[in-house]
Structure P
Amino acid sequence: MPAQQGDLGANLDVLADLGYDGVELSVRLPAELDLPAIEKEFSKRNLEVASIHTAAIGFQDKVWLCHPEEAIRTEGLTRLKAALDVAAHFGVDVLVGSFRGKLGDGGDTARGWMYDAFRRGADHAADKGNRVLFEPQASFSVDFGFTAQEGAAFAAELDSPGFGVMLDTYHMNIEDASFARSIFECRDYLHYLQISDSNRMYPGGGHIDYGEIINALQSIGFDGYLSLQIVREPSYEKAAELGLMHLRSLIGA
């Protein structure tokens with residue numbers, strides 16, 4: 001739930017007490033983070049950093065990887081590389097969804113900017129031993145890369161050990177024809193899955209069949225995180241509890 005703000009330790013206490021394994025960490029100014037302090041907060045609660053989430057860079061500071069202004073693109077790449085450095089410290093990957101920006105009316109030129117940003121980010125990630133994970137999103141959010149298949153095609157085009165794909169069940173429910181087929185067809189590049197129901201509620205709060213999703217993940221030998229990116233209703237604590245209970249009832253954990 002990357003929108004959750006306030007005291008980091010108090011928020012982690014809630015998730016640790018419920019039995020979560022890890023937490024997706026949302027960053028805005030990654031170069032300014034006190035990594036030893038963050039590591040201490042996680043480790044004393046026996047939690048792992050599951051990934052580094054980047055949406056706040058765009059939403060809060062209006063900085064994106066693809067943008068008509070070169071200065072904004074440059075700042076975006078600088079922050080992506082800093083986020084990859086943070087992620088490398090924790091041995092995890094960096095998630096890029098809306099932070100990629102939009103092509104707009106830029107045509108092939110804008111696509112070149114998009115490609116260049118991810119290529120340079122992937123090269124930096126490969127040097128650090130981690131990955132940039134591209135998130136296909138619904139067309140109301142982005143204008144490039146909507147389906148799991150398009151994400152896999154982009155990963156194949158970049159062909160880098162520093163690049164992969166993550167999926168989000170909320171966006172898949174809108175854009176993809178089949179959860180199982182998309183997971184299977186993205187299997188060579190899939191390293192992370194964000195979970196939310198059809199209405200962005202906790203798993204079980206909408207109509208998505210998570211049994212199909214879990215079965216598909218098991219069939220491809222997926223061993224990454226399932227990360228709840230959900231609205232905090234009826235509350236942060238209750239949403240976190242209900243979502244975890246629903247997933248564990250299906251996984252058998």
Structure Q
Amino acid sequence: MKNFFLSLKTTVWTLFGLICIFFLGSYLMPAHRDVHGSMNDQLLFQWVSETAVLHPWAASWFFLSLAGLALLTVNTVVCSVQAIRGKWSRADFLLRMAPQIVHIGFLCILLAHFLGAGWGYRLAGSLPVEMSARLPDDRVLFLNDLRPQIDSRGSLTGWAAEVVIFENGQRVAEGVLGPNEPLFYKGMGVYLKSFDLQDRPIAHLMVNRDPGAFWALFGSALFIVGATMILLLKWNRA
């Protein structure tokens with residue numbers, strides 16, 4: 001069994017299997033929009049417990065990909081441990097260390113998704129001007145103003161929403177939301193999705209907190225550094 005997890009063939013075949021599973025998912029997702037429609041609006045664990053387990057065939061690609069990623073994780077950890085426990089020399093230290101940096105980066109990215117899937121939150125709703133909404137962690141979101149942005153010809157070019165975040169009764173952050181211009185505070189992001197100016201100005205907002213954001217950034221940086229080291233070291237030896 002140990003040799004199975006140490007084998008490079010295990011990695012290659014697992015990756016090939018994941019690609020096939022993702023192709024299956026690309027077919028099942030549009031074919032079962034009622035099942036996957038809420039996937040992007042909910043936390044992953046919430047979608048699994050409330051929707052996916054009730055539709056095992058439509059979500060089969062997801063469970064299969066989860067199993068494949070679990071196998072790939074074990075394969076990565078076993079290979080890294082075995083490499084670290086082996087004999088090292090100064091001549092090949094960097095060449096042997098670079099793949100381990102890539103492995104650690106990959107594991108950090110998986111950890112980031114795991115944390116975000118289970119311990120973050122994703123909220124969406126409508127908030128009228130000069131009204132507030134309670135958020136988790138004893139925070140309050142207040143919409144101070146909402147105004148369209150008009151050019152010199154009178155055409156709508158965008159919109160801006162002034163929001164304030166309170167924490168434990170204290171004003172802790174404020175900013176102007178716009179297209180692709182969210183407001184971030186301690187890992188929480190506030191996004192302006194759309195607005196309505198017909199009767200009373202209303203902003204349609206989304207609040208997202210991802211506790212794995214740091215690990216995703218850290219893991220991505222490690223992955224790039226490790227991959228670059230491998231490329232340069234192999235290039236010099238060629």
Structure R
Amino acid sequence: MNLTLKIWRQKSPEVKGKMETYPVYDVSPDMSFLEMLDVLNEDLVERGEVPIAFDHDCREGICGACSLHINGEPHGPMQRTTTCQLHMRSFKDGDTIFVEPWRAKAFPVIKDLVVDRSAFDRIIQAGGYVSVNTSGNTLDANAIPIPKEDADKAFDAATCIGCGACVASCKNASAMLFVSAKVSQLTLLPQGEVEAGERVQNMVSQMDKEGFGNCSVTGACQVECPKGISLENIARMNREFLKTNLSPGK
């Protein structure tokens with residue numbers, strides 16, 4: 001396959017970026033998208049040019065690092081697929097492919113296709129945890145009975161990899177799907193009940209401080225999420241948030 005890549009290049013946050021054109025030749029349909037970028041970078045290095053910066057880690061679809069906007073879609077044209085698991089057979093010989101970083105105020109560009117997603121880390125630090133009594137009387141988690149329906153919902157929410165595709169796909173750059181998945185993951189389990197109210201208040205507050213937009217329930221986040229996180233989590237988080245605001249002492 002021979003392709004034309006239009007890739008966003010930006011040296012630093014302070015420098016204005018622009019799209020650059022790169023032809024690539026003899027691309028195997030069995031290559032992953034990131035492998036194709038690796039080949040392009042090797043060619044750029046051989047020519048004495050600066051390689052394209054992009055995030056990656058596990059390349060197994062479970063870490064969320066490989067966050068690229070491909071032809072206007074987070075992670076590209078395949079649903080429930082991360083960029084690292086996207087293969088070049090999803091494109092046609094002669095295609096022009098546009099590759100950009102996530103576009104959101106809360107995700108500032110660091111260089112080229114790499115953005116700063118530490119806002120997600122700060123949201124987790126605000127409440128995405130469960131306090132554990134380590135004095136010796138702590139029950140083993142497996143000894144606590146949990147209804148299967150609740151366990152299944154918590155597990156589904158826990159599959160969120162924090163890639164930020166929900167933010168990149170939302171016209172408001174909302175992080176509600178991410179935050180609600182993390183809230184649901186813990187709130188649905190008995191271990192997380194003690195801090196449920198404090199958790200949702202703190203995480204929502206931090207989300208707002210980071211500059212993410214409001215949710216207008218367009219559903220684009222669920223469609224583009226590589227793990228298929230459901231909008232039901234947003235409804236659950238809204239209920240938890242409202243419940244804590246109406247609780248005595250608030």
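Every read-out reported here was derived from the displayed coordinates using simple, explicitly stated rules and does not represent laboratory data. This structure is a prediction, so every number in the text was calculated from the model and none was measured. Cβ atoms are built from the backbone, for glycine too; each structure is taken alone.
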Taking FRET efficiency 1/(1 + (r/R0)^6) of positions 60 and 164 (r between Cβ atoms, R0 = 25 Å, to 0.05) for each of P, Q, R, the highest value is that of structure R
Could you tell me which structure in P, Q, R was used to calculate percent of Cα pairs over 24 Å apart as 62?
-> Q
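Name the one structure among P, Q, R that P(r) over Cα pairs in 10 Å bins from 0, in percent, for residues 20-139 alone of 14, 46, 29, 9, 2 was derived from.
Numbers: P: 14, 46, 29, 9, 2; Q: 10, 28, 25, 20, 12, 4, 1; R: 12, 37, 29, 11, 7, 4, 1.
Value 14, 46, 29, 9, 2 for P(r) over Cα pairs in 10 Å bins from 0, in percent, for residues 20-139 alone corresponds to P out of P, Q, R.
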